[in-house]
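In what follows, structures are represented as structure tokens.
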Structure I
Amino acid sequence: MDVIVQGGDTMIYLDYAATTPVRSEVAAAVQEMLLQEFGNPSSSHQLGKRAKQRLESARRRIAVALGVKSEDVFFTGGATEANNWAIRSQAYQARVLGRGNHLVCTAIEHPAVSETCQALEREGFTVSYVQPTVEAFQAASHEGTIGWIAMSVNNEVGSQLPVHDLGAFAKERGIWFHVDAVQSVGRIALDFPFTSLASSGHKLYAPKGVGLLIYQPWHDKMTLQPLLHGGGQERKKRSGTENTPYIIGLATAIELAIAGRDAFREQCEQLSARLYQQLEKAGIAYERNGTHQVPYIHSLWLKGQLASQTLIHMDLAGIYLSAGSACSAGSIVDSRILQVYYPNEPARWRESVRLSFGLDTTEQDIDRFVEQLKQLTERKQQLWHSHNKQN
């Protein structure tokens, strides 16, 4: 995506897995609510009632788009809240019911999930962190296991996890199954069994600060417990005045994403082919990280090139990408995800970068990235030869 920034320069944005711009249709829907239908959905007058109607309409629209029941859709401030809420509620409710206190979670989860599990460990639960395979989940489970947790698409390497099989086995065992679907809602069909699922608006061309939780338990006694207390909004499950404008924007963004899902996948497959064709043509030494990857997230091990140096060079050239998740306080450290996938390859942990594609990504963006990467590689080779001559 070429965007004019301060000073008249252009930039290329290749970090859509971190966040997306707001689509114009979404912005228009949000603006209408902000300026015209600004009522509090809990108010009893006509303005409030209209806001309530729009809120519930958005809930139904999302439910239809995602193939779930509207009463199972809860709005949150983002996926971090939804992940915390779903995992903590189900863990405590299952333990109260005497089913056990052991969870199984993949070792490659986003911090919103992994740190929630670590907090539960401090509160008396036990958690097994395993490779993202069905076999690993089954091997780690026992009679006291109450929940399984797995993301659908990893945010750093783009790997698709076996959520279909995991969900089926979890349901068969009577174990609750939570899925972080931040990188897949609107891009991949949610046609797998789960008891809870989290998503976020700002990965879908909606604003930051809005997300959702889908909660559909397999047992009547596994009721969703409130995370926030107060005015009793969201059917007394999530108190706080609803962010109606952003919720309307989220519904619009999800509908647009699903309507264009096939076209987007085809676009990303073409861009992926272009990326690897150009890397080969430029003679760049690389490997793609992960397994069973989606076409819109690419983690590249650029052999011999520190990720920190690559990011600085690209940033100066107006090309924006990342070394992994953007939710780590802006720091660049050895990748925890790559350590799980490649425990014996420390160079890969610090020499990998992530590119992620969006609706506006073009082949020209790919070409400019590879061109800059080639320049960086050639400059490094020149410095190496110059150093050797001096010695």
Structure II
Amino acid sequence: MANVLVAMSGGVDSSVAAALMVRAGHRVTGAYMKNWINEENVIGDCPWQQDIVDARAVADHLGIGFQVVNLMDSYRSRVVDYLLAGYRQGVTPNPDVMCNREIKFGAFLEFALAEGYDTVATGHYARRRQRPDGSFELLRGVDRNKDQSYFLALLQQHQVAAAEFPVGDLPKPEVRRLAHELGLPTAAKKDSQGICFIGNVKMRDFLAAFVEDSPGDIVDLEGRVLGRHRGLHFYTLGQRKGIGVPSNAYREAYVVVAKRGPENQLVVAFDRPDAPLLYAQRCRLESMSWVGQAPPPGPLGAMPRYRAPVVPARWQPDADGEDDVDEVTAGGTVVFEQPQRALTPGQVCALYDGEVLLGGGVFAAIDSRAGGAPPAAGQGGAVAVTAGGSAV
């Protein structure tokens, strides 16, 4: 029997996670991570107060203790500053992956251990399995439509060893059914689609509140001006909607294929399979993090973005990369078996061996030239960014 602190967001998944830990006979306490308060209401719906009410109601229903853990300073410094720095640099960071590493299994886990808890539990759709040597590995969730292992790609062994994922073995419909069967107050609550533990906030609205507009030209591959953009931080590679440039007479839509930071130009092309710069096979990953031992050079599976399929690729680590369990290595090269659409600097690439999550890293440079070597980080239209929160 373990002493467990459950991260309760006020949603159904973490509510069922808490219920399952109670059912398993553990000593359970619920906790809401207070990461962000939108007091001025400048970035849309941020229902943290209602989320606390819902989480507390579930805890009361289960007969467990409940507390609010204030992690606002850590969240601002470890996640929000990283997010804003990346967008100002012209890359597209992933706050959800960073929130998991730095907050849920960072500051929150540190708090839990300091308070005498053995482990923390969350509502992630992922699984943990112990190896014969006593170490742990992470696996994809049973429900492939809800699998969230991608968001755990930057966790390390000491974090995984202190984590529990009670709903990872269940399909989402079963989680809903259990919530209703147990009479949980959140059984019918809709899933949040917002930024990690902030709420139902669209990224565009969040950026508008914290990053100044920096208008510039929208150009095609030949440099012809097609329109104006509000700021490069509002756009991401592969984006089709909301660019502000109409389709042509054949109803072919434009897609973002590059950002030219020095010129403040947004580069677009028609969304075709042969669109220059849109597809790439080779990329450089930096700030690598491994759940266990770093894999040797060779074949593995790669998920270049959330909900993308895991596709065949080859991994080539840097010659000076370390393979210690708790070390973050410098980086390496991933070569996809087939060209991938809109690989995006700043985003995370998760690496797998079958169902097992090996780890992941941040896209630092993308080579869209067929068969070419990946450009040095920061060149070839890409901007280097570190996973730890500072753009470079």
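Values in this text are rule-based calculations from the coordinates and carry no lab data. Since the model is a prediction, treat every value here as computed from it, not as a measurement. Cβ atoms are built from the backbone, for glycine too; each structure is taken alone.
A few remarks follow.
- For 0.95 (FRET efficiency 1/(1 + (r/R0)^6) of positions 227 and 347 (r between Cβ atoms, R0 = 41 Å, to 0.05), calculated) the corresponding structure among I, II: II
- Origin of the value -14000, where helix-only ellipticity at 222 nm (-39500 (n - 2.57) for each DSSP H run of 4 or more, over all residues; to 500) was derived from one of I, II: I
- Among I, II, structure where relative contact order in percent (Cα under 8 Å, 6 or more apart) as derived comes to 21: I
- For FRET efficiency 1/(1 + (r/R0)^6) of positions 187 and 315 (r between Cβ atoms, R0 = 30 Å, to 0.05) computed as 0.65, the structure of I, II it came from: I
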